[in-house]
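Before anything else, here is the set of structures, which you'll find just below.
Nothing in this text is a laboratory measurement; each read-out follows from the coordinates by a stated rule. Everything quoted here is computed from the prediction, not taken from an experiment. Cβ atoms are built from the backbone, for glycine too; each structure is taken alone.
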Structure I
Amino acid sequence: MKVLRGRTQVIADALANRDDVLFVDILAGGEEISAVALGGLDGRLVHDALPSTSAVTELRAYSVLHVFSDATQWRTGLLTAGEVAALTPPPPGEDVTLDDLDRRLLARLAADARLGPGELAAEAPESTVRRRVERLAAAGRLRTYANIDARALGLEVDANVWMTVPPGRLDEVGRALAGHPMVHGTLATTGVTNLMAAVWCRDLGDLYSFVTSLDVPSAEVTVVAKAVKRATRPASQNI
């Protein structure tokens, strides 16, 4: 969305405060915001829910048709195979039926995943909490992840590349980009472009090399100036 100068941060913060909005970025130039929302972010939602919505001068909404990769699958390439294996959780086992205690524990951990069994003991005896958390994790109902500051890895530029790809090549190009070491998200979307890749680069020269290597008819590049929110779990999402 395009926003009047001086109102960008207010709108970005209001979006970030919504449970159904997972990502919010302010783009370079300071007058555009990019956001990802569960269930779609239509014009009615924006104008009903956000303050100072007269400051929103243009809104473009796209739907995600297919996810080729997301940030949870991105790897820095800095760890050894053994280190990656040690940090990778085992695949989920047999699913479990949730009861009220499970749901209360998941709700509290969704709000703060750092809570330990002792801090969760208000819900049940600590030994019971410990067993339940281990059971939920083994079933894949409880997953953890870490957000890192990519700049600490020397990756100073965060950009989105919006591409137009012939429909017959969309799956091929999407899968190829999903495996690219600079790409931390690849989505097929509706709209005037049909494929988006989120990339981390060392600098603008690195971004230029990435864009010019693409075998696509056209590509539009937007650079992120400030990441306001990155994929925190919506507390209101049903478990």
Structure II
Amino acid sequence: MQRYFVPETNWGKEEVIIKADDAHHINRVMRLQAGDEIICNHPDGKAALCEITSLDNDGVQLDIMEWLDESSELPLEVTIAQGLPKSDKFELVLQKGTELGATAFTPLQAERSVVIWDAKKAEKKLKRYSKIVKEASEQSHRTKIPQINSVTTIEKLVEESSVYDIKLFAYEEEAKTSEFQSFGAIISDMEPGNRVLVCIGPEGGFSEKEADQLKQHGFTSVRLGPRILRTETAPLYVLASISYQFEELRCK
């Protein structure tokens, strides 16, 4: 069944109105009719089964039939701070990371990032990225859309990191040593409700200076398995591992 995220202003007590691109999708792409049912997501995370009552150029009107009891969000909040990679790799991280349950994404301008965003480029990209995470949330039946934060630096990131319970960064040097911090052990110590920040470097990884900065501000360096992962693979490894621990192992 089709699912759409609807802004709070478009919700009434017993009805919903869908406008703009989503209304066009319902009308022209899905070709739904009055009487058809879809699921509408409220910004607060609730979802309702709704029936289309009318469609026109101004939008789609729906009646709320039933509020659903859904639980598709990770039991903890995971923010991925992704070192800006080349090409469209960040879009892959956003799409697949959303499917895997990330709460938020922060583009990180690291020392070894080949890509550099100016204000104009950042505004354009963030608009596109918002659309990607919205569509991925609908496809994966999320009840919330991940937040995309403004592009930041290591300095600003550590200044704002005090709100997190657990702060980690993937460091390839950990994978090269016989003594390393086990990511599995760290996950085992996590608890539902924790706010977790995981930093992933760009293609060249974090510099030694950046690694030192992160460690000085309470970040723990971790090894993501014995192999060196690509920058776009690392956050997916993190999210899949956390999901398995909290949504599969603990539900037995």
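With relative contact order in percent (Cα under 8 Å, 6 or more apart) computed per structure, which member of I, II shows the largest figure?
For this comparison of relative contact order in percent (Cα under 8 Å, 6 or more apart), the top structure is I.
Computing FRET efficiency 1/(1 + (r/R0)^6) of positions 72 and 200 (r between Cβ atoms, R0 = 25 Å, to 0.05) gives 0.95 for which of I, II?
Traced to structure I.
Any idea which of I, II comes out highest on distance in nm of label points 7 Å out along Cα→Cβ at positions 56 and 224?
With respect to distance in nm of label points 7 Å out along Cα→Cβ at positions 56 and 224, the highest-scoring structure among I, II is II.
Starting from the value 63, 48, 29: which structure in I, II was Cα extents along the principal axes in Å calculated from?
Clearly, the read-out refers to II.
Figure out for me which of the structures I, II the number 0.25 belongs to, where FRET efficiency 1/(1 + (r/R0)^6) of positions 32 and 128 (r between Cβ atoms, R0 = 41 Å, to 0.05) was derived from the coordinates.
Value 0.25 for FRET efficiency 1/(1 + (r/R0)^6) of positions 32 and 128 (r between Cβ atoms, R0 = 41 Å, to 0.05) corresponds to I out of I, II.
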